[in-house]
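Bear in mind that the values in this text are calculations on the coordinates, not laboratory data. Computed from a prediction, not measured in an experiment: that's the story for all the values here. Cβ atoms are built from the backbone, for glycine too; each structure is taken alone.
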Structure 1
Amino acid sequence: MTQAYHVPVMLEASLEALNLGGDGHDGHWMDATFGGGGHSAAILGRLGPGGRLFGFDQDPDAAANALTDERFTLVPANFRFAPQFLRAHGGLPLRGVLADLGVSSHQFDTPERGFSLRHDGPLDMRMNPGTGPSAAEWLAKVDVQELTKVLARYGEVQRPDRLARALLEAREQGAIDTTGALVRVLTPFAPRGKENKFFAQVFQALRIHINDELGALEDLLTHAVNMLEPGGRLAVMSYHSLEDRLVKHFMRSGNFDDDVQRDLKGQILAPFHPLVRKAIVATDEEMSHNPRARSARLRVAERTTYNP
């Protein structure tokens, strides 16, 4: 891994969350978001000869960071498909799963990927550029109702209906096919003094929709119930409230509505037991060196013996 690709967030806290104190651990482990390989390299450093680590990443660029270790397998796929690949590689059950969600530094810093409003480039936003429509292609065809829903749900934008109509009107004057073109359309609607926050909300909404990020996260959490052995750890790092809420609810209740079920003795019936009440956050020192860590929230839970 190169520092330029991606600086791993809360590295030591992630290892602690996975219960990887000391070294010589065996069993099977999963890094759901391999990226630059920083978390994976640290996990391998704690495993013994009998340990195995499976790294997942749908971004073809991540393959350049593959680790040369016989205990490591890089799977070029979205983590929502983990059960199929792990069964095929004899990787189940798992002792721990780590997921560092969101966009990598490399993706943000590569203009042609279209994730960042800091660079003018093609409005792509796909985690895997070879799959599905780009953000520009989707914007060229979407209707006002669907666009309004996406802006409201995934960006929590104020007056999403007004902005959706403005985007469709601008589309009639020319394609919104670059990040710069999108920002120009958004600028008249940005609250004074909060322009970048507003732009980021819209970019986030489009990105989440294009990649079905929340749907993939729900799949991963649901699959973790059957992938992890009792006592296994699930550690998830999220960067906005939509993700964090899903993780918190599922770890607490085993469902996304946070409907807590109890037995006759009042004990919670759920496949996971949260190990922290409040999400773990980065230290001030890490935040000063790695700005991406400022919004990171790490939650960790242990697999119980309950099977829903």
Structure 2
Amino acid sequence: MRRVAVIGLGLMGGSIGLAIKSRKLPWEVVGYTRTPARGRQALRRGAVDRLCTSVAEAVDGADLVVYCAPIRTIPTLVRESLQSLKAGQVLTDVGSARAFLQSEIPPLLRKSGAVFVGSHPIAGSEQQGIDAARADLYERAMVILTPGADAPAKTVSLVRKFWRELGGRVVLMDSREHDHILAKTSHMPHLIASLLAATVGRTPRRAELAAFCGAGFADTSRVAEGSPEVWLDIVSTNRSNLENELRAYRGELDKLLSRLAECDFNGVLRVLEAGRAARRELITGRTGKRSKTI
């Protein structure tokens, strides 16, 4: 591989370029963004070697194209790429919902001969834009590949190698299984954090509450700072799985309310103990202290 095209130069795309340069990988990085100021900042930070004025120009001659944009925007960007795509070129992305893209993109590529192998690096931040990009964003991050059944093995290997070169830990998964799991571990928590922040801040006198919002509130609501536009795309493309998880959450919330109404504080204690135990096991697995991955 000699050239990587990064389409979208925000947090995720900018971090790809910075990681390539930090690790001294022998790849030219060409970039495209619809926002000129963001492109200039990407150049200043060394995240790209050169900027292109169109998607088609950026993908021309690239061995790997990485689309770093809101999920529903990616098919549009692929359409803008078609005039330059050649047989054998490999396309991937960084989207958090997989089944939608797996159904939308391969049909667009049939005439070109290019191949799509979807990726979801479980990395990121509530911060946005090229200024938030960093070279170590993908270091030890879990990266889920969701190739279609007809994706050539050498193509999957190229995408796997790309993420490993950036420091990621790669697993393969069916796109529908991915969406089922991530609704539970990522998409539902984000909506709950948003609802938490909105509920605490429902008073018009928010400024008076600020001094009383400690680390607990900051930690549990942090991800609510994420881009509403990006998250709306995630929610809308994984709606049915997310509905199931929110119903499960509502069921647990209703049980807790009943225990409070009945002054069943032993029951409340069991909820707190179960929550602590579940979190400890989940976080221990996430940080690699246990070897199993999904």
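A value of 0.25 was derived for FRET efficiency 1/(1 + (r/R0)^6) of positions 112 and 248 (r between Cβ atoms, R0 = 35 Å, to 0.05); which structure in 1, 2 was it taken from?
Details: 1: 0.50; 2: 0.25.
Of the structures listed, the value fits 2.
Tell me which of 1, 2 gives 2.5 when you compute distance in nm of label points 7 Å out along Cα→Cβ at positions 136 and 208.
Working: 1: 2.5; 2: 4.3.
The structure behind it is 1.
Out of 1, 2, which has the highest value for distance in nm of label points 7 Å out along Cα→Cβ at positions 200 and 232?
Details: 1: 3.4; 2: 2.5.
Sorting by distance in nm of label points 7 Å out along Cα→Cβ at positions 200 and 232 in descending order puts 1 first.
From 1, 2, which structure was mean count of other Cβ atoms within 10 Å over residues 40-47 = 20.1 calculated on?
Numbers: 1: 20.1; 2: 17.5.
The read-out was computed on structure 1.
Figure out for me which of the structures 1, 2 the number -15000 belongs to, where helix-only ellipticity at 222 nm (-39500 (n - 2.57) for each DSSP H run of 4 or more, over all residues; to 500) was derived from the coordinates. The partial results should precede the final answer.
Details: 1: -11000; 2: -15000.
Derived from the structure labelled 2.
If you work out distance in nm of label points 7 Å out along Cα→Cβ at positions 72 and 176 for 1, 2, which one comes out largest?
On the way: 1: 4.0; 2: 2.4.
Answer by largest value of distance in nm of label points 7 Å out along Cα→Cβ at positions 72 and 176: 1.
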